[in-house]
Each structure stands twice: as C-alpha cells, then as structure tokens.
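Below are structures written as structure tokens.
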Structure 1
Amino acid sequence: MVQMIGDPLSSSLKLVNATAILSGGLKIGGAWGFSFPPPTKLKFIAIVEGCAQLRFFDDPGLITLECGDVLLLNGATGFTIFSDPDVTPVEISSVFQSGEKADNILTIGQDIDFYLIGGHIDFNQIGRDILVNALPKQLLIPASNSAAGTITWLLQHLAREMANEKIGSQIASTQLAQLVFVQSLRAYIEQCDMIPVGWLRGLADKHIAPALHLMHDDPAYQWQLEELAHKVGMSRTGFAERFRKTVGVTPLGYLRNWRMRLAEQALRDTNETIATIALSLGYTSESAFSTAFKQVIGTAPRNYRSENKTAPLDLTDWANKMPFPDHVGFAS
C-alpha cells in the first residue's frame, strides 16, 4: 500500500528520498580565493565562522556570506568564493593536494578566521521534477532571517559533531545537516513573494496550503473542487483561480500528478500489484489508473516498473554506503 503523510513538505521530501550528504569542512585564514566547478547536484554551503564573498561565473554581482548564512546552489554555473576580490582564485580540486585534513575538515594557514561546511542533497530520480525544478538557481538564507536562531544552533552543533570522534558522530552530523536543509526550506517558504509559481509557493499561501495538506493526507479520497474550496473557506471559482495562479495547475490536476508520483514510488520500491496500487490511490479499476499514469508519466505502469524496479541492496557492499565519503569532496 502507498504510505500517506499529510504534511506536503515532509511527504514530498520523503517521496524523493532527499538526504543531506556532508562533504566536509574548510578552515582557512589570511587572504584566499577558490573557484568551484558547476555543481552537478543540489549543493549547500553553511558559514560557521567569519565572512566571505561569492561570485558566479555568469554574474559579476557579489554575494556576501556571513556567519550563520546557508546557501543552496541549484544551477549549472560555477562560482568563486574569496576573502578578497583582488586575490587570484585557485581551483578547489588542487587545494586538496595540500593542507592538513582531519575529521573531514581541510585546514589551510595559521590564523584561522573562516570556516564553512559543505555538501549536497541526494535524491532519487523523481527528485529533479519535484524538488530541484521548484528551487531557484541560488537560495541564500541569511543569518538575519527569522529562522536564523534555529539554523545557527544547528550549525554550531554540526561543527562540534564533525570535530569530535565520539561514537555516533557520523550519523549525528548527517541528521543535523538534514535539519539545516529542512529549516532552510522552511525559511524560503516563508518568503512567499520570492517563490516562483509551483507547489512550494502553494505551501506559503494561507488558502492553498490547507488544500495541499488535505490532498497529501488522503490522495485516495475522491476530492471535488467544491469540497476543497469549502474546506479552505473560499468560493469554488476564487479557489480554482487562486490555486492555478499559485501552483501552476488546477487543484484536481495537482491531485492527479501527486497520485502518479506516489504510484511511481510504489511501482519502483514495492512488489504490490498494479491493481492494489491503483485502489490505494483512489482508482476503481486498473485500466483507469493505467490510463492516468501513462498520460502523466508517459509510459504504462508495467513498463515503468520493469525499467525502474529498485535492485535489492547487496549487503556485502553496505560498508561502502556510509553517509560520509572517505575524502572531502567539495568539487563534486
């Protein structure tokens, strides 16, 4: 059966299996500058100590990064981070050939006055459509944001966990990084006017968010436009227009798309029959479900399953799937 979670953000992150993966930390002092290649993944940078400036390769503008800031990078453009714009940056990959490394933290120089933690967000194949495409090229959550207190606390504890060798420090660090990511998304959603049309903007709308909660809480229910409008205290016409302008699709179109995303997960990760999956998502026949699935996903459920079925985990390879890599991979 398809597992239901009512909170749209939680259910979406669970669906795409969004996981924060720590690459490590960088401590440095003096004048410096590093260039980073275009990120191939949804990358995050958190400033634990000090300040710096960032410039994208395709934009001459400067972004100031201060202690407590979190930056999510979602573009295909490389960037440079530096303490002084007059410093000629060096490629970050070459930096790992020198410097003192300990506990996944690279230390350069003597008088350390800057410390950042970096990593990326891992997700499954559905993640790009649901999560990555919903975020801007760069998302800066400044320390001045209302969520700064929580994020600063998390960063402080994350830095401590990364620096110690206590039992469980790796999993603790991974979970703290996950919380930093979720808190950053919360802060972004609160900035309603800055969010482009899509489901994240819907979560920031006081009338649309309750409707999203209802549909995520019970996607199998035969929701009708009139009932959803009544539940959120709006007229049928007003609700339909507001939903489309905010989310980009009609309410029932969103419901269908969400059902098909849940169906993708069930087909890929479970052995449930197609008929059982169809029934759990509110379809009275396998035929109706298959038609809807093909319209949204572009292929029949059986074909999707045969092409995307998750392979069983090889327990002999389990040790290679630990959350921490053996190297500090900022360049990845």
Structure 2
Amino acid sequence: MAIRMAQYGTKHGHASGKLRAMQDSADVELVGVYEPDAECRAALEGTDGPFAGVTFLDSEEDLLGDDSILAVASEGLNAESLEQTARIVEAGKHVWYDKPAGDDWTRWKEVVQMAKARQLQIQMGYMLRYHDGFQQIAEWVKDGMLGSIYSVRAHMSTYIPPAAREVIGASHVGGIFYDLAGHMLDQIVWLLGRPDRVTAFLRNDSGQVPDFSDNTLGVFEYEHAMAWVDIAAMEARPMARRYEVYGSEGSAILVEPFEPGRQIRLCLEEPRGSYAQGEQFISIEGPSRQTTYERELQAFVAVLSGERSPDRTLDHELLVQETLLRAVGKIEE
C-alpha cells in the first residue's frame, strides 16, 4: 500500500525534482505541498511548471496535523529548512530532508536526537549515494580492492548567477562550499570516517558578489590519508565535475563529468576478480539526476516499510554536517 507523503517548502533547488519523484512513484500518495510564503505559492500556482495542478495545503497544521501523512519531503530554502524539519519531526513524521542540514550545529543535533528517541527516519538528500559510479567505487574501497586509501579528490564546481550567490551569502558563511560540498563530504566520510583536521580556503575571486565565497577548497586530513574538495561558483559550462579515489593497490576515477558519469577509470597493481592488472574503463549506467532522486525515494520508502535498513545511519548524517560546518568555520577546530 502506498504511503501518504507531503512536501514542506518549494524554494530548494531540488524541490521540483523531489516533487516529481513522489508524483511518479507507485509507492507514494502525494497529499499536497505546503509553501509558507504566500507570494511564492501564488507564483507557482499560476505557472505551467512542475507545481502546476499540485494541491497546495493552506496551513502548516494541514500538513503536520494530518496523522495519515507518514513522511514529509523538506524542501524549503536552506536558511529555513532546519527549523521546518524540526517541526516535522516534532509532529512525529519521517523526513526526506534536502541538504545541507542548516548552520546551527546544536539545533541539528537536537533534531537528530529527537528523531532517534521517536524512532523516526531522517534521510538527507544526497542523491549521489544512489549513483552507480559512486556506489561502485565505494564497494571497491569497502572490499579492500584498492588497498589502503591515501587520497580522495573531488571537484564539484558549478555556475550560479550573482543573484543566486546573494541569496546563499545572505544567510550562510562558506558560500558555494556550504551549498555543495556536503555531496562530496557524504562520500568522503563514508569511506574514511571523521577527519582529524579540517582546513578550508574560502575565497572571493570573481568580485561579483564580494562577500560570497565563490572559489573554495577544503582539505580533510586523516592519520594516513588526505581528501580535498574544490568548488567554484563560476565555472564555464558544462562543468567538469570529477571524483577520484587513490589507494595503495589501485585507483578509481569517475570520468568527468560525474553526472551522468558513464565510465570509471580503474587502475590496479594486480588482477582482482574479473578486473585486469593496469588501466581499464568500466562502463556504468550513468543515471540522470532525476533517476537518482527516484532511487533516493525508493530507498526512503523501503526503510519506512521495514523492507530494508537505512543506507546511512543518523550518526552518519550528523558526521557529514559536522564536517561541513568545521570547514566553513561554524564549528571551531
């Protein structure tokens, strides 16, 4: 039987894709969308876009007070979504929460603790967990095929116009690193755990929005490894996004751009199973962004239905956000 879900907020960059995933899922009955900003709601209702024809709920109580709604997609603007997520959890509902988990580390820990106490699931919206290439590389690392990992490098630059940079910069320190680095940190801490030391370089080099960090680098040090994530906000399109993992016995590079990412360059010191010594290119599906949203939702619903365990624990979700906030200076080293 389909579970009843709703969406809280529409201003996140992934909001329309998550809405479509719920609309297209046979396992979900979408009750409606609550957008607290009346102006924003009116604009969406008057368009032919992804929110056309959607049932808009008139109040937060219509959403949170409906006991038949089991779970909510939290899709508000990053500046508002942590408190919205807190209210969803307080109402006793599971949350599919789009990243990142706010700037307030103490509040995020409280929300996670509340979810644990109430046996509620919070699944963060890091869709690359459900990309074949990232999953395959993680499997090789966990199986030991690449040996001892000593380096992870990730490049996830983008282009966003100055107006969008102003929106992010008005509420968050760290600029584009705050906005996007969680995707890569989700992968890095999954492989390597909590970094011993975090150093970030948060620069403004375009001069377009002077207070916004638009050219950034985070370095994450471990006892026997380093990881670094570089993200800029003004890369020429299409962006050359790249993900690389290096170990003592081999390396794996998700050939750019990693969305869709249809090949992995695998290099091995020795043959392993069906893989040869030396360089080889492994073909993978390279799913679309929308497909990864759909896989996120499938996993979330399966957890709520008791068909599987979560792919990431709540402690992992905490660790990703802690690592991000250490990098942007919201948690002191």
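Could you figure out which one of 1, 2 the value 17 for relative contact order in percent (Cα under 8 Å, 6 or more apart) was computed from?
Considering all the candidates, the number was obtained from 2.
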Compare distance in nm of label points 7 Å out along Cα→Cβ at positions 9 and 33 across structures 1, 2 and report the one with the greatest value.
1
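Of the structures labelled 1, 2, one was used to calculate mean count of other Cβ atoms within 10 Å over residues 201-208, giving 19.5. Name it. Kindly include the intermediate steps, with their values, before the conclusion.
Numbers: 1: 19.5; 2: 14.1.
Derived from 1, not from the others.
I have 152 for volume of the Cα convex hull per residue in Å³, calculated from one of the structures 1, 2. Which structure is it? Display every interim value, and only then the final one.
Values: 1: 152; 2: 139.
Label of the source structure: 1.
If distance in nm of label points 7 Å out along Cα→Cβ at positions 193 and 209 is calculated from each of 1, 2, which structure is the one that comes out at 1.8?
Details: 1: 1.8; 2: 3.7.
Structure 1 accounts for this read-out.
With mean count of other Cβ atoms within 10 Å over residues 57-64 derived from the coordinates and found to be 11.6, which of 1, 2 does the value describe?
Values: 1: 11.6; 2: 15.9.
It must be structure 1, since only it matches.
Comparing structures 1, 2 by FRET efficiency 1/(1 + (r/R0)^6) of positions 145 and 305 (r between Cβ atoms, R0 = 41 Å, to 0.05), which one has the largest value? Before the final figure, lay out each step's value.
Values: 1: 0.45; 2: 0.80.
When FRET efficiency 1/(1 + (r/R0)^6) of positions 145 and 305 (r between Cβ atoms, R0 = 41 Å, to 0.05) is computed for each of 1, 2, structure 2 gives the biggest number.
Between structures 1, 2, where is distance in nm of label points 7 Å out along Cα→Cβ at positions 41 and 241 highest?
Numbers: 1: 4.5; 2: 3.2.
Ranking 1, 2 on distance in nm of label points 7 Å out along Cα→Cβ at positions 41 and 241, first place is 1.
Just so you know, all these numbers are worked out from the coordinates, no wet-lab data involved. Everything numeric in this text was worked out from a predicted model, so none of it was measured. Cβ atoms are built from the backbone, for glycine too; each structure is taken alone.
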